[in-house]
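Student: What follows is a set of structures to go through.
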Structure P
């Protein structure tokens with residue numbers, strides 16, 4: 001897939017001003033014309049690889065910042081914040097948001113920071129605990145791709161392959177010989193409320209018998225991550241500078257699980273398999289001995305420079321529609337935000353059709369289209385007794401780039417009928433929706449004597 005063009009006018013302008021140089025002087029230093037530099041600074045020309053290298057060599061420009069959003073969530077994240085009811089009367093359009101982010105990213109970042117910190121902003125943008133929201137922002141900053149962890153996991157995976165045997169067996173042997181840790185599978189009545197327990201005193205990793213084979217491998221890999229990737233994980237946690245220790249621990253757990261999944265699905269081999277199979281989730285699941293949810297999450301991490309996969313998002317919801325996992329990855333999709341979602345979206349259908357992958361072409365109010373795939377999964381350690389705990393796991397990409405997916409073959413992604421959905425009733429302004437449960441924020445209700453529309457709520461349009 002072709003690399004995206006890099007527009008970084010504000011960053012280049014900042015470097016020039018810090019150096020105390022005119023455009024003419026900097027253009028001469030970069031061996032380009034002043035008019036070309038002027039176009040770069042005003043976002044009308046992308047940075048070429050040659051200019052990026054010269055900026056790095058002559059001005060110490062850090063090219064790594066080009067892949068990091070100044071505003072968490074990028075332009076889509078900024079639009080979501082500005083969709084708050086307090087700004088409804090301003091009529092802020094998508095183009096205006098793009099221009100703000102392109103021409104004044106620092107002030108846009110300042111607005112986002114203030115909005116997220118305000119109680120009203122937190123309640124509107126997300127209905128998550130503060131610690132969870134902080135970790136989500138940290139993951140968004142990295143687009144859920146941690147290059148150092150991926151590189152180390154890939155190197156270790158190659159080493160384990162040379163040792164032969166299945167991955168679970170080679171991980172078990174490495175834990176035993178290098179770290180003096182044995183693995184025991186214990187009955188559920190011995191560990192009724194735990195799936196994994198690492199007892200350093202007894203030098204044992206105890207796993208519940210309720211774990212399926214893929215989950216046993218994952219838990220063993222996660223234990224190896226705690227030991228052999230500790231330095232890399234500690235550095236990432238320290239760099240996030242969380243105010244709360246609970247957020248730091250949550251982020252650490254995410255990184256441990258990230259490494260475990262990367263060990264099971266090494267980056268290069270997994271990306272090649274994705275390309276070769278058309279991102280066939282069920283086939284990838286079998287090929288790498290992983291769970292469906294593990295594969296879905298792994299798809300959101302494929303953003304290695306020079307070897308990027310499709311920009312997937314992932315969402316996991318329960319029967320009430322509450323999101324317990326949400327990763328935007330590089331997709332910047334608004335579909336992962338909020339604690340409610342449109343009942344017309346096929347993700348909810350997954351609960352009624354267990355084991356089946358539900359493909360859905362949807363269209364949001366802004367005209368953007370997304371191709372999503374959803375499937376129900378059982379919770380780790382779930383049994384047949386009592387009420388079974390189940391979730392629906394959904395992955396999706398922008399319809400503009402979904403053509404390589406085997407599930408999308410034969411579909412005209414930009415012209416075929418798509419299901420019109422919103423981002424939950426309170427954020428959706430579609431009129432005449434028979435599924436509407438609540439009126440949208442910021443829109444006054446209208447009442448007409450003697451009339452009853454298809455929707456329970458009638459409100460003023462644009």
Structure Q
């Protein structure tokens with residue numbers, strides 16, 4: 001009689017060896033990566049909640065508010081908008097999400113949801129309508145305790161640094177409070193995000209920004225030179241509070257030739273509320289990004305470019321809910337020429353700052369991985385970075401494809417690793433997810449003989465990707481900056 005072959009199931013989400021498919025991968029994760037501090041150098045966490053050490057009443061407040069990943073899934077599952085962003089009770093919204101979760105199998109949300117329950121809550125149960133009530137009660141009890149305040153959650157995850165995302169016109173009051181209180185367990189720094197200053201094709205947005213920027217910089221902005229000087233003042237104010245990075249979200253890099261005359265003309269027209277042509281807007285953006293890039297380089301900052309999102313494509317939902325409602329998508333604009341020109345203009349005068357490029361269209365993976373090699377100059381290891389899988393790509397397949405493209409065309413050993421890019425304090429599970437995927441990628445290559453089966457050497461590289469590269473690449477302060485008058 002033939003003996004039956006019993007195939008052992010792969011470790012599930014609640015198993016310590018989840019996603020780790022080889023002995024080498026398991027050794028790398030448990031011995032090297034698992035307990036490293038987290039440097040979350042780009043996220044959208046609200047500084048006020050960090051400053052006030054917010055307590056959340058329930059999972060809906062902590063989990064569902066502002067999470068457009070979950071909103072998209074709920075809509076796709078036929079959930080009415082009242083139970084997503086509407087006026088339904090917190091419990092009704094949670095129950096709607098619990099009913100959706102079983103339908104998210106094969107979507108990264110299924111993994112993320114259960115990893116977020118496992119840590120910090122210690123829950124190792126599948127979320128579905130049958131378990132929803134008990135999970136709600138347990139999390140509600142835990143959230144009422146100090147260990148599950150914002151600061152408690154950060155301690156649980158060993159978060160060392162958080163880079164929030166902040167408008168240049170923001171008064172940074174919450175960052176000041178964090179610095180004064182010195183109670184947050186993580187270093188918290190602002191990130192300079194001047195996207196509204198590039199919106200010359202939207203006069204109402206642009207004129208409001210100029211007015212607010214002038215107030216924040218304590219000056220009247222009437223000319224293009226004033227506009228640049230106001231940005232410089234705000235860069236200095238951000239720097240005084242520990243900021244060492246900027247961030248720009250662009251559908252595509254500007255391809256036009258910048259010039260002072262065109263920037264003067266476009267600024268004047270936009271400030272008067274008049275329309276500008278697409279070509280004028282493109283050249284204006286090129287001019288502003290050139291000035292800002294030079295300012296970043298002067299101060300030792302890193303610029304981040306998030307490229308490829310086509311935003312607010314659903315007019316009806318945008319009118320109803322505004323931006324960030326879960327109605328943005330992957331764009332397909334041409335990237336190579338404009339991106340090369342933007343980097344080259346800065347490099348020509350040796351004023352190209354450290355730069356991280358993130359693509360949203362996976363068709364651009366190799367394009368971005370190849371582009372960074374054109375501008376490495378030996379001054380900093382990995383000076384130009386191909387950033388981690390972002391937004392629609394920050395799942396297992398997307399992360400693996402990004403890292404394989406980087407490994408094939410650059411040095412993955414110099415990669416600065418993962419970011420949450422999130423508004424949720426439970427999203428630190430994504431760092432665990434990423435680290436498991438990194439360890440499995442290297443562990444599988446070791447098992448296949450593609451790289452040395454050398455735990456010490458490969459473990460050093462994994463540690464660099466998970467933590468050390470980011471720690472040495474950025475020039476962030478080691479503690480929250482003391483508040484100065486200039487800030």
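Student: Match the computed value 21, 53, 24, 2 of P(r) over Cα pairs in 20 Å bins from 0, in percent to one of the structures P, Q, and report its label. Show your work: numbers first, answer last.
Tutor: Numbers: P: 21, 53, 24, 2; Q: 22, 56, 21, 1, 0.
It traces back to P.
Student: Can I ask one more? With mean count of other Cβ atoms within 10 Å over residues 32-39 as the yardstick, tell me which of P, Q scores highest. Don't jump to the answer; show the numbers that get you there.
Tutor: Working: P: 16.0; Q: 19.0.
Top value of mean count of other Cβ atoms within 10 Å over residues 32-39, among P, Q, belongs to structure Q.
Student: Which structure, out of P, Q, was relative contact order in percent (Cα under 8 Å, 6 or more apart) derived from, given a value of 21? Please report the intermediate quantities before stating the final value.
Tutor: On the way: P: 12; Q: 21.
It traces back to Q.
Student: Which structure, out of P, Q, was FRET efficiency 1/(1 + (r/R0)^6) of positions 144 and 352 (r between Cβ atoms, R0 = 41 Å, to 0.05) calculated from, if the result is 0.90?
Tutor: Numbers: P: 0.90; Q: 0.25.
Attributed to the structure labelled P.
Readers should treat all values here as calculations from the given coordinates under stated rules, not as data from a laboratory. Keep in mind that what you see is a predicted model, and the values were worked out from it rather than measured. Cβ atoms are built from the backbone, for glycine too; each structure is taken alone.
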